[in-house]
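Have a look at these structures, which come just after this line.
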Structure P
Amino acid sequence: MRTFTPRQKIEQFRIDSLADAELWSLPGLAEQCGTKISPVFPIFVVLADGEPVAYYYATPQVVVRPTVHPDAMTPREFYEVAKVVIAISKKHFAYPLWLVDPKSHLALPDLLAKLGLMHKDLKVFEVA
């Protein structure tokens, strides 16, 4: 186990290929962190005093924040419309994130799963 020593120099470098990730020993760092490198670029490697200590992916991400009038459609109409909207969003944006307020009448995991939205137990943090 490492003992705490104050860090003097923090750097980060952009990685754009699996070959570059190998040069920075990211697969080994990922394994030590209990993960695996995904071939999604760019990846940024963080160095503390010249040693790789962290990495992160930074890719543009489309976020969908749906709002539906509660009386605009029957449940069946909502289902049919939502299927089309979700399919189009996937076609145009690959894998958009759908942010649904837990208080929303849309926040029904079983319904959303039928529409093709998978619930992930994630914490989302914004930079203040």
Structure Q
Amino acid sequence: MHRVLIVDDESLIADTLGLIFSKNGFDTQVAYTADDALECAQTFIPDLLVCDINMPVRSGLELMADFCRDFPDCRVLVLTGYHSNLTSVAEQSLKHRHPVRLVTKPCTPVDLLREAGQMLALA
């Protein structure tokens, strides 16, 4: 069973995504800050990080950099509602061992699960 760590500062979104992934056969953990995600990942060791970009204190881009360093085998799926983040995500993804995919909000659960499944199939 693949492990998915979901990080979004909007708890309703994070919890909903957690339910979507868990109902579709994934072992899922949810965090609401980048710092909480890093702490959780130390024991959970996710196969896939699903993270928002715009979060207070530490952004999803900073979290991606930490995952690139600490969890190089973890795939990263970025969620954002802002097209202005595309360039920054593309630049950060070049530093990651695996391709980083980007999904813009809003997206359907089917689209999100398809992207996640494709990324994990390559693992």
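Values in this text are rule-based calculations from the coordinates and carry no lab data. Bear in mind that the values here come from a model prediction, so they are computed numbers and not experimental data. Cβ atoms are built from the backbone, for glycine too; each structure is taken alone.
Remarks
- Ranked by distance in nm of label points 7 Å out along Cα→Cβ at positions 26 and 50, structures P, Q are led by P, which has the greatest value.
- Which of P, Q yields -14000 [helix-only ellipticity at 222 nm (-39500 (n - 2.57) for each DSSP H run of 4 or more, over all residues; to 500), calculated]: Q
- Read-out FRET efficiency 1/(1 + (r/R0)^6) of positions 34 and 66 (r between Cβ atoms, R0 = 30 Å, to 0.05), computed value 0.35, structure in P, Q: P
- If volume of the Cα convex hull per residue in Å³ is computed and equals 168, the structure in P, Q: P
- In this comparison of P, Q, the computed figure 22 for relative contact order in percent (Cα under 8 Å, 6 or more apart) is attributed to Q.
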